[in-house]
Structure 1
Amino acid sequence: MAKICLCLTAKTIGRNLEILSKYRQSADLAELRVDCLDSDERLLIRRFPELAGLPVILTIRRDIDGGHFSGGEGARVKLMARGLAFANEDSRHNFAYVDIEDDLVVPSLEEAARTFGTRIIRSCHNLNGIIDDIPAKIKFMQRSVDEIAKVAVSVKSSGDVLRVFRASKACAGQDKILICMGHFGVCSRILAERFGSFLTYASALYENEIPGASGQMDVQELAYLYRFRRITKKTKVYGITGFPLNASISPWFFNNIFCLENSDMVYVPFPADSVPELLELVEELNVQGLSVTVPYKEAILPFLSKSSQMVQSVGACNTLIHTDEGWYGENTDCTGFSDSLLNFLGEKNLKNYKITIIGSGGVARAAAAEIFRLKGKALILNRSVHKARNVASQYKFRWGGLDSAGMEVMSKYSDVIIQASSAGMEGHDKSDPAELFKFTGKEAVMDLIYTPAVTPFLARAAAAGCRTINGYDMVIRQACLQFSHYIGREIPQQFLSRIMAGENIWNRIQTG
């Protein structure tokens with residue numbers, strides 16, 4: 001089983017031990033990043049394994065490999081030797097592993113390590129991209145059968161992650177560590193077991209002074225939210241795709257439910273820049289279902305083998321289910337949106353309501369379809385006026401731009417105002433998309449963004465005295481529907497109630 005390695009990058013031995021003590025239950029081993037220590041602290045590294053009380057990797061990373069050691073190789077080798085010196089017969093008092101780059105050849109150091117049972121991790125870091133032939137590189141790097149080859153590459157796309165995964169299958173059975181650095185590589189860190197990686201690295205990201213490597217996850221999040229130690233090749237994998245995915249609460253929601261049910265399932269983020277390569281990757285990883293978010297709800301349509309009537313009529317898909325025939329597309333945004341809106345308004349339909357929708361993407365399309373079904377009248381506004389027209393024309397709604405002319409018409413369609421664009425979302429444009437509109441305080445305002453909880457648009461509406469609601473209620477409702485499509489049954493009400501009441505995995509960690 002793949003292990004979790006907690007990277008310790010504080011400036012002092014004492015602070016590293018303090019962090020290790022705090023997060024010990026989340027980690028299987030630790031990496032002491034000696035290159036991050038203050039100069040005088042580097043002289044104290046020999047006793048660290050004994051004080052740590054769990055297996056430790058000795059690492060002194062060069063700056064050219066993304067580390068902080070800028071001295072000469074002679075000084076670095078001397079420091080490694082200091083960490084391995086005076087080996088104890090009790091191996092628990094020695095470093096369990098030493099990380100040596102593949103271009104560093106010091107036979108005496110390697111022999112000293114092997115003599116007292118310290119395994120060598122032979123590493124290669126490429127901060128500029130991926131390596132053409134990873135299996136060949138691993139074979140070349142392993143100079144002895146007891147060595148672990150480590151290849152860490154910077155992935156720039158879904159296709160890069162796919163190539164690393166295919167390489168991992170080509171060298172199955174070899175002791176190796178594969179790291180996909182960067183935002184696109186998060187799935188490889190969670191699914192390290194499927195990538196055939198001996199371990200995955202994590203950091204204590206909530207300790208303010210502790211920097212994490214690019215794409216590295218928080219150690220508790222990995223251990224408890226994703227239940228990393230329970231992931232096997234039989235675990236059913238679901239997930240979410242889009243870009244950049246920083247704002248999604250779906251991993252939190254689904255993994256909490258899976259935990260409460262004690263089911264062998266995990267829900268994983270799959271940031272993507274290419275729909276075809278993303279689908280190749282998730283198919284090879286045997287992903288059972290995917291939530292689809294910005295910007296791919298429309299772009300995914302040509303890749304569906306079959307889709308629901310809702311998807312076909314709305315022209316947007318937010319849910320993929322893998323079948324023997326290919327990907328089946330569903331849309332749960334529609335019902336999630338209308339159920340949330342009607343509950344907010346205390347209504348059973350939208351007769352006599354004149355509503356403005358800001359946006360023209362997948363969520364805006366779902367909102368328009370439901371407003372039409374519920375007998376409401378609507379105005380579609382968007383920066384790109386032709387996109388607003390395309391959505392509005394399906395339902396004979398009015399349309400316009402986010403300019404003074406559009407705002408004038410909006411004043412006549414302001415019983416309810418629905419903000420359905422990405423403006424204000426975490427990781428996106430933080431502007432107010434309707435800054436020219438003056439709220440009177442009589443409008444009911446719904447912003448379908450939920451991270452942050454209050455956008456500039458929603459804050460301005462609330463300050464004017466409007467009733468407001470963000471997108472959290474909607475996203476939970478649509479996620480419940482997605483669960484039903486993925487698993488074939490509804491979420492048990494007692495578990496859903498506990499989640500909605502604020503219970504989550506972090507509570508259970510803190511209470512033991």
Structure 2
Amino acid sequence: MALLEEVKAHYGRITSFIDGRWQGSGSNSTFMDKNPAKDEEIAQVEISSLEEIEAAIDSAWKAFQHWREVPFRDRADYLSRMRAALQKRHEELSRILVQDHGRTIGEARGTVQRCIENIESALSAMYSLYKGEHVMQLARGIDCYMIWEPVGPFLILTPGNIPMHAWSSFVPYALGCGCTVIVSPSWQNPVASYAIFKVIEEEVALPEGVMNLVNVGEQYHLNQRILEDPKIQGVGFIGSSKVGKELFELAGRLGKRSSINGNGKNHIVILEDADLKNAVEYALRGCFGMTGQRCLGSDNVLVVDSVYENFKAMVLNSAKALKVGYGLYEETQMGPLTTRAGKEKVMNFIEKGVQEGAKLLLDGRTISVEGFEKGYFLGPTIFEDVTKDMWISKEESFGPVMNLIRIKDLSEAISIINGNTNYGHSACIVTSSGKNARRFVYECNVGNIGINAGIPQPYAFYPLGSKRESFWGMAKSRIDSVRLFLDQKTVTERWV
């Protein structure tokens with residue numbers, strides 16, 4: 001097997017990017033970023049000092065006063081150059097994402113492409129959704145119109161599972177709207193965020209202060225300090241529901257705008273009229289794609305009795321054949337977990353399932369990847385005899401786990417999806433019946449539905465429509481975030 005070359009073995013000392021410059025503070029407060037396939041350091045990351053945090057806030061605020069004045073077409077030109085930059089350095093960013101996150105090269109290339117699509121979506125929004133409305137002669141001699149205005153600087157918090165994709169779900173839209181940002185990435189993979197900033201610095205040359213980067217590590221009070229500042233108008237967040245709910249409550253107390261995406265407990269339903277070969281492919285992608293670290297990935301596969309045994313045999317054989325390894329091998333189909341702590345959490349999830357009485361058909365804890373024995377690898381794990389009352393059927397594993405759950409019919413499947421958890425990210429159905437598919441769409445209380453699919457990932461010009469305790473705030477991410485970054489003003493005028 002050919003191993004693709006790493007962009008760098010080590011990315012040096014990563015610092016804050018504030019006011020258009022990398023701001024090395026010389027701080028002794030640092031943390032290591034590691035390649036999860038090797039458990040080897042790939043960067044030293046400086047934790048931003050309080051002075052740097054305040055400098056980032058001031059920079060974003062001062063830049064906003066000028067950025068909002070930049071002509072519409074010029075802001076669009078910056079986004080066009082940003083798109084071209086990511087396209088030009090597509091493969092470089094993909095390989096860095098493999099090194100830093102652990103996904104496969106195919107998954108990483110898909111992620112960078114989705115970032116490009118979000119930039120395209122932000123551009124399309126500029127030429128459609130940002131326009132105001134005008135009514136002539138509303139009353140005799142009176143005209144009325146509505147305009148959209150940029151709100152101000154925003155804090156953008158990106159998670160460890162989708163560091164680049166989450167950046168693109170907010171930042172291009174904010175910039176297109178005329179807002180400025182401070183990005184604070186997860187401690188799990190700051191090199192990925194650094195790489196995005198580096199490419200844009202070198203290829204786009206945004207005005208100083210429009211896009212700032214800080215690294216807080218696990219000192220989350222620094223994020224709170226940013227949001228509490230009166231200059232910061234709101235927050236875009238993708239992460240856990242626990243943190244998200246606390247952040248939503250904080251934003252509410254502060255009177256700040258928010259778009260907050262949390263955990264999920266997603267389901268794939270296999271009906272008796274499903275094409276089982278396709279169903280297996282969808283389930284493998286839904287449960288094991290990105291090593292299960294996916295917002296719209298699934299744990300629970302609900303299978304009707306009449307096809308359960310056939311599906312079980314087919315999915316078990318296919319899961320055993322998945323190639324687990326370092327994602328820079330083109331042949332790899334599943335990489336490591338992103339962190340050691342993440343691996344341990346999933347191992348505890350598996351042990352909990354065993355204790356509850358679920359039967360392990362395939363135990364991913366036994367896997368060893370030759371040449372990468374220190375990596376954070378788990379193999380595909382499949383449980384059966386899982387019931388809806390078990391803890392593992394209600395909480396997210398965030399790892400490569402599949403719970404097989406027998407069901408009688410579609411009614412039982414919908415009941416489990418709607419009633420077994422408080423989450424509402426996604427649900428998929430595999431069926432050849434349009435009637436069943438329509439009922440599924442209409443009755444499932446989740447925000448993203450897949451029909452004959454394993455990952456119901458909407459295109460960038462649709463919002464991520466999550467519900468219940470998977471989302472809080474005033475606007476969803478992606479194209480819907482223009483409602484986060486823009487405010488309305490009406491003008492009523494009389495000239496005659």
Structure 3
Amino acid sequence: MFRRTRRLALISAMAASAVILSACTGTAEPESTTPVGEPDPDATLQVGLVLEPTNLDIRRTSGAAIEQILIDNIYEGLVSRDEENQIVPRLASDYEVSDDGLTYTFTLNEGITFHNGTTLTSADVVSSYEAVRTDTTLQGNADFASVASITAPDPATVQIVLAEPNQNFLFSLTGPAGLVFQTGDTTDLKTAENGTGPFTLSRWNKGSTITFARYDAYWGEPAGVAEVEFQYIPDFTAGVNTALDGGVQVLTAVDPNLAPQLEDSGDFTLTTGRTTDKATLAFNNAKAPLDDVRVREALRLAIDHEGLVEAVGAGSTLYGPIPELDPGYEDLSDVISYDPEKAKDLLKEAGQEDLELTLTIPSFYGTTVPKVLISDFQKVGVTLKVDSVEFPTWLEDVYTNHDYDLSFVLHVEPRDFGNFADPEYYFGYDNAEVRDLYSKALAEVDPDESAKLLAEAARIVSEDHAADWLYNGATITAISPLVQGFPQDSINSRIDLAGVTVAAEK
């Protein structure tokens with residue numbers, strides 16, 4: 001039986017936090033920083049972000065923007081994950097998984113209350129998870145497909161039994177599917193909340209800011225600041241200007257081309273964090289001429305991946321669908337290389353010497369990637385038209401209707417390889433062997449054996465040239481010396497702010 005305690009998880013997280021990974025060149029020791037003053041418990045932390053949630057109903061609304069700020073800060077699950085994407089206990093003080101991978105037993109921490117003051121019990125967990133299991137409109141419903149029963153043997157214990165092993169089930173509980181809500185609560189989650197986290201929602205000025213306040217009755221260690229103000233600044237230049245003007249103490253998602261302005265100012269330290277961002281050039285595998293593997297391979301051969309990473313300014317090359325932080329990662333650089341001449345030969349063989357394609361890309365991604373692709377493709381005789389659209393249009397045309405040739409988005413979700421095992425996904429990729437390997441990986445109880453199966457499937461996907469993975473994204477964050485403890489890795493998907501402090505300015 002596998003057992004994990006909160007104490008063990010915290011020790012692991014502390015050890016992991018001692019390592020900082022450079023975006024392009026591997027590991028590097030973190031620079032030592034000297035706090036400029038004592039932490040001010042009454043301070044406000046101001047954080048600059050790019051993408052604002054459309055609403056705050058995390059049960060029914062998907063997307064990194066909503067998870068990034070709400071999970072661990074407002075809402076909590078039995079388990080969470082750290083910056084290394086390792087599973088750690090949260091509302092549960094510890095948990096056990098049976099040897100057959102079917103039974104999960106969680107023990108709750110003591111003294112947990114919802115923000116309205118009501119005590120959380122195992123019954124709230126059961127009702128929250130039963131809702132996910134039975135309501136197809138809730139986020140994570142598919143993750144609960146193998147759940148046979150959810151019970152509460154006593155007020156502090158929750159037991160979940162699966163009908164069949166699912167290697168991803170525990171990880172799914174670290175996301176929206178695993179969040180715990182009060183039984184029978186009628187809070188309008190689109191604009192309000194009633195979570196158990198270290199912060200409460202104070203106010204939301206749509207199109208501008210979202211503000212959290214410290215929850216003084218929090219069951220764990222109290223938050224290090226009295227207030228957090230998220231400022232939404234979609235324009236990268238405006239974000240830098242706001243930081244330089246003192247409007248935010250932390251600016252996330254810094255444009256690498258603008259980073260020197262912040263670094264040279266002397267007012268910020270820049271950190272480069274790892275992510276599970278897969279900068280994916282999607283091919284419509286179900287549509288001619290991209291249903292021809294020779295065409296797909298030719299397009300990949302035409303791309304100078306190292307040059308593209310240099311142009312983007314942050315990140316590392318990625319030649320397959322699984323990034324380094326996820327199980328099943330393998331360096332697949334042997335599958336594809338930069339070879340324009342071979343690309344021309346394949347296009348000629350496929351009868352596509354004068355190929356014209358359209359790249360559909362959400363407008364907020366800018367022009368760097370499209371410009372590189374236009375140039376690289378032109379060298380092999382492919383004309384690329386760029387259709388820059390608003391994100392809702394991309395969702396409708398590409399994601400929903402599959403009406404596209406090529407598309408580019410950052411797929412930020414961890415452990416999302418299953419997209420390539422789903423023929424209905426917008427990639428249009430259908431490979432029975434990949435589907436079988438993925439099913440076996442989920443059913444495998446041993447995580448190492450499961451990862452081997454995923455790696456095998458990922459190699460097939462790359463060899464099929466089902467897409468191109470232009471790079472594995474890195475996130476640059478500018479942090480004021482006043483701020484201590486701000487997370488570095490994986491902050492594009494969630495930012496746990498409970499341990500962050502701000503020193504009083506002298």
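Every read-out reported here was derived from the displayed coordinates using simple, explicitly stated rules and does not represent laboratory data. It should be emphasised that the depicted structure is a prediction, and the values quoted were computed from it without experimental measurement. Cβ atoms are built from the backbone, for glycine too; each structure is taken alone.
Ranked by percent of Cα pairs over 16 Å apart, for residues 37-76 alone, which of 1, 2, 3 sits at the highest value? Biggest value here belongs to 2.
Given a value of -7000 for helix-only ellipticity at 222 nm (-39500 (n - 2.57) for each DSSP H run of 4 or more, over all residues; to 500), point me to the structure among 1, 2, 3 it was derived from. For helix-only ellipticity at 222 nm (-39500 (n - 2.57) for each DSSP H run of 4 or more, over all residues; to 500), the value -7000 is produced by structure 3.
When distance in nm of label points 7 Å out along Cα→Cβ at positions 349 and 485 is computed across structures 1, 2, 3, the figure 5.8 traces back to 3. Cα extents along the principal axes in Å was computed and gave 84, 49, 43; which structure, 1, 2, 3, did it come from? Only one of 1, 2, 3 returns 84, 49, 43 for Cα extents along the principal axes in Å, namely 1.
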